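What follows draws every value from the coordinates through simple rules; no lab data is involved. Here the structure is a predicted model, which means the values were calculated and not measured. Cβ atoms are built from the backbone, for glycine too; each structure is taken alone.
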Structure 1
Amino acid sequence: MTRRIGPWLVLALLVLPALGLTLARLTDPSWVLAVQYVAFTPFAILLYAAALVVLLVAAVRTGAGRARWVTGTGAVLVAAALALHVTWFSPQLLGAQADPPRDAAPLRVMTSNLLRGEGRVVDVVDAARESRADVIVLPEATGATERALERLGADGTWPHRAGRPGRDIEGTLVLSRYPVRGAQQLGTRLDSVSFTVAAPQRAVRVVAVHPIAPYEGARRWREDHALILDAVRRTEPDVVLGDFNATMDHEPMRRLADEGLRTATEVANEGWRPTWPVNGLFTLGPVPLPRSAEIDHVLVSDRVAVVATERYDVAGTDHLALTADLRLR
């Protein structure tokens, strides 16, 4: 009896969570936990692949008749679901671009969520200097962040500012090597700001974002993303970056893709590179959650090429810092 039940139990443990991911991705749910669940959509590929192996082995071992027909049909359905998820995921692996023109102007950008200002600012500054970042976006920056930046001499390299620090999670501070003009708040519950960077070669339109997390309320999360989408349609930015609290499997991010914005990792053909959670700050019981969701992004228009992206550890925060080496067409 155990030998008969065992494979089907394993199959259920693989297929049920994978099916939940598929349905959540297809239906754009409003339930908070389901919205958060969508962030882990890529894991369905592994679950369906393992389930397909179990079914194929069962089909080989099953004699002719109804049992083989059931396992064969199941294998076809699981293979179809696997193909669907591979289709969703494949742009991250097939996004290679042509080399940018030789005279394309460089612009290096960085985003680093500082988790209520507790992220170690010296780590951020070191990463920014190593990557030669021109524009730095710091969601959840606080007054303490500003003071630390001053002590570290950040004003000498990035003297221009947009956005503002907050008391807790609400602030988003922007540092720039070049002058910043026309900064406007987007009206999201956590600060998001659009502005223009007067880079030497040409002006660059940028939107720095930090919508509220879905666990604060799925409706409010959608409203913040709607404000970001509206800003993108109004300003037609070259670059949109920050902590989006969403992956490319979430419907608001797909709407940004419909506006012609692509993730820098996709354009650079770098695949799936999750940025959250890190530093053991989120746990499942006693076990720290592994880095498993790509919610920090640099999105670029077709006027921008991507050379590469990089991630940096920042102590004290649950996000990796993300940098992108861009070329302005």
Structure 2
Amino acid sequence: MNIVVTGVAGFIGSNLLAKLLGEGHSVTGIDNLSYGNIDNIKPFLTNKNFEFKHGDIANPLMLKDVKADVIVHLASQKIPRYDNALRTLDENYLMLRNVVQKCLLDKAKIVFASTSDVYGKNIKPPFNEESDLVMGPTTVKRWAYALSKMYGEQYIIANNAQYNMNYTIMRFFGSYGPNQNTTWWGGPQSVFIQNIIEGKPLELHGDGLQTRTFTYVDDTVQGVMKCIFHKNALNDVFNIANEPEEEITIKALAELINDLMSDRYKKVEVKYIPYSTFGKYEDVARRVPDITKIKDKLEYIPKFPLKEGLKRAIDWQIARSK
């Protein structure tokens, strides 16, 4: 199978690449390296089944000479905390439009990376794939990312209805592990680990009592593989996440990482950062998945409890920092 992966040098993309090549698939990877890291894919650059194209998927010519059976579209702009939301809205649409046009031309399937952020301010967790998607006001730029992904899901489903384009939509919940970005782009866990390595305080936004459910990257990749290859994944939407029982407050996450690293590094203090630092910003109080659907339809079983996954992520990030 000829599989195209956008954002291949990123966190999930590089881990997915390793899995696909390990199973003998041919992969064309595209990345402009604005957030991805060439080191993440360096071990695979000489693999005869892998072709890397350095460029921006927002440019439609990037896909001109590529043959695709499936395009796994992972490339994305994320939540605009500090910058303008226009780039998030513009580029997420442009990239998706180009991928969809290629899928229509090649009669390829799109496997689209959406996000748990689409559940927004819904106050009735755990969230299943039919749960309401509740956004805040348009005057709060924080929602631009979720809205771009909601639009993306609708755009894909509309192309399926109009042109029979096959798809699978994936809603990721807090993936982490080897190759994660060590800034806020990678999530709070990566920042906490890096700050402890550097002896800096752990910054908690608000009171730190907001909860998340984190998913070790091997489980995320397992879910992506199911969405690519499982016959029951066709033209459907799936949460890819850890068990809902793994829900944790960000404060407790900081304490857990501090404890897990205390045998190698001195514990650091916790510092609370008001949301006003980001301007007019809203956070989500709880984000808890319902993974009944993906378990029942695709035989997905998460294998890494949070504590075990964090130990692996910590070991990787310490080694990366040396």
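Structural remarks
- Of the structures 1, 2, the one that 4.0 was derived from, the read-out being distance in nm of label points 7 Å out along Cα→Cβ at positions 20 and 260: 1
- Read-out semi-axes √(5λ) of the Cα gyration tensor in Å, for residues 36-131 alone, computed value 28, 17, 16, structure in 1, 2: 2
- Test item: mean count of other Cβ atoms within 10 Å over residues 44-51 calculated as 21.1, pick one of 1, 2: 1
- When distance in nm of label points 7 Å out along Cα→Cβ at positions 180 and 196 is computed for each of 1, 2, the one that comes out at 1.1 is 2.
- Given 30, 51, 16, 3 for P(r) over Cα pairs in 20 Å bins from 0, in percent, calculated: source structure among 1, 2: 1
- Structure from which 0.50 was derived, FRET efficiency 1/(1 + (r/R0)^6) of positions 172 and 308 (r between Cβ atoms, R0 = 25 Å, to 0.05), options 1, 2: 1
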